[in-house]
1. For which of 1, 2, 3 does helix-only ellipticity at 222 nm (-39500 (n - 2.57) for each DSSP H run of 4 or more, over all residues; to 500), calculated from the coordinates, equal -9500?
2. As an exercise: distance in nm of label points 7 Å out along Cα→Cβ at positions 63 and 95, calculated from one structure in 1, 2, 3, equals 5.0. Which structure is it?
3. Assuming 2.0 is distance in nm of label points 7 Å out along Cα→Cβ at positions 135 and 175 as calculated from a single structure, say which of 1, 2, 3 it is.
4. When Kirkwood radius over Cα pairs in Å is calculated for each of the structures 1, 2, 3, which structure yields the highest value?
5. Quick check for you: by mean count of other Cβ atoms within 10 Å over residues 119-126, which of 1, 2, 3 is greatest?
Structure 1
């Protein structure tokens, strides 16, 4: 077991904060480990470290500062995993509820309440056993093209996930972002064939990003 993975297990057992992540298409793990349960917040995002920001601006952003954390980087060898035996159970009540939600979304679009909507639902699952390290390693091995992370703070909770979405990249004093509509699977460097549906859905995302940037420039 690597040094970072060992420290993740130890920190979680000792109720000490940490974050570990792997950037898309890389084999490098980077982690920040705290030595106490203090919460540090960021208002200006000028600090160097790892920021964990909420969806709503009225809530503060938590930061793992580089200067006060133990920062470790190391290579991680990914192995392919077999997910062919995965089983997904269907629950009729949840299925009918989601169908009703989709129909409501279609009606709202037809009435011009909005042009696009992403419908989702949460699922509460009772865990009889949970191996943090096993789940994290499964994410690392399965999602090569995603940002994979595990984040823990005893005063906040445990978060883990894999996302292909990049907020912003700074290069040569220029900001770059990506209009990600998630209409097709990413197939490496292949040239995808886009139909009218994909083009239209992608344009929704582009228009929204441009409108938000304009609001910031005018603000």
Structure 2
């Protein structure tokens, strides 16, 4: 059914056609969510396996000792399996205290010793000067699954927004054209689309900080 033919159909028919694409996107997301939920409940599920270094600040003690990609698995023989473990254990140390790190570098264990600096956020706490993220076993599976869920859910949500020519925008225009002159309906739809698209882009840009690696 082409655009001109669809425009001649009753509003209810047009809305059902436009909603079909959004429903398919939502259904795809739900199916993937179910599959990954079952997968993560299986023995193949990714498990926390330490904290990965993603950035080292050259002004702090970790510089010259730790490098991007290192995985810290213990501090003073206390396992740092998760981000919470790492923050909790490191939080027990004061500035100028010496700690012993057990790390995995290029697949091999390595022991390091370094002295903590003063945290710029809390002067009573020791500080390494690194940004970290959670490391997992089967990390490729975790990242791939998460990426697919984010993409499919984002497509489903964005597609129903009243932004032309997305399905949500076409639904809005079809509804407006039933109560307003065609040109007026189109102008309102385009103006609203530009406004909402601007908000969407701004939200993505300004919320990008939440996707940066965790900093202890």
Structure 3
């Protein structure tokens, strides 16, 4: 279900396994209590979300105060997030910025529009992923539901294993929360501290080897 990446008195960072829900599904209550029990606290607080098919870095607060601080950082877009994604289809462009409003489609899916009233913004770059696949490094500047999945579909590269958006069948959905960094203080009398995490994917038979220059992704996008 998960493994621990880092833990301190304010938060815990886990590697959420693919197929585990943190949202409103039948097993919604399972993950958070399991993490709390594992680290020996009464409760952990969800401050951002990952889709069920997405693996990787998930930040959970261990107090209501820390949850307020971290939620504020997410709301003000002061937490940088980087994702890896894999597609079997060639994109219409290999790098760039995808901008547009999103609207609900069928069966819980979403669509990207050309309008920009309240747009999502996703910057990406890509390299060959072997056997005709394309490996993407994505940085979402906004935090809308299915944002990266919809963005990749919009350039002709639905993610492998993502049947919502026309991806090829596979052992999992190939989206992974790869990098996370932020600077914050949890008390006014404490100095601000910088936190940075990078976690390569450990689940999925199709992930290619990552290029060395992606080892520290934060300056790339």
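1. It was calculated from structure 1.
2. Details: 1: 5.0; 2: 1.7; 3: 4.3.
Considering all the candidates, the number was obtained from 1.
3. Numbers: 1: 3.3; 2: 5.1; 3: 2.0.
Value 2.0 for distance in nm of label points 7 Å out along Cα→Cβ at positions 135 and 175 corresponds to 3 out of 1, 2, 3.
4. On the way: 1: 20.7; 2: 21.4; 3: 18.0.
When Kirkwood radius over Cα pairs in Å is computed for each of 1, 2, 3, structure 2 gives the biggest number.
5. Details: 1: 5.9; 2: 13.5; 3: 20.8.
When mean count of other Cβ atoms within 10 Å over residues 119-126 is computed for each of 1, 2, 3, structure 3 gives the biggest number.
Each value in this text was obtained by applying a stated rule to the coordinates, not by laboratory testing. Here the structure is a predicted model, which means the values were calculated and not measured. Cβ atoms are built from the backbone, for glycine too; each structure is taken alone.
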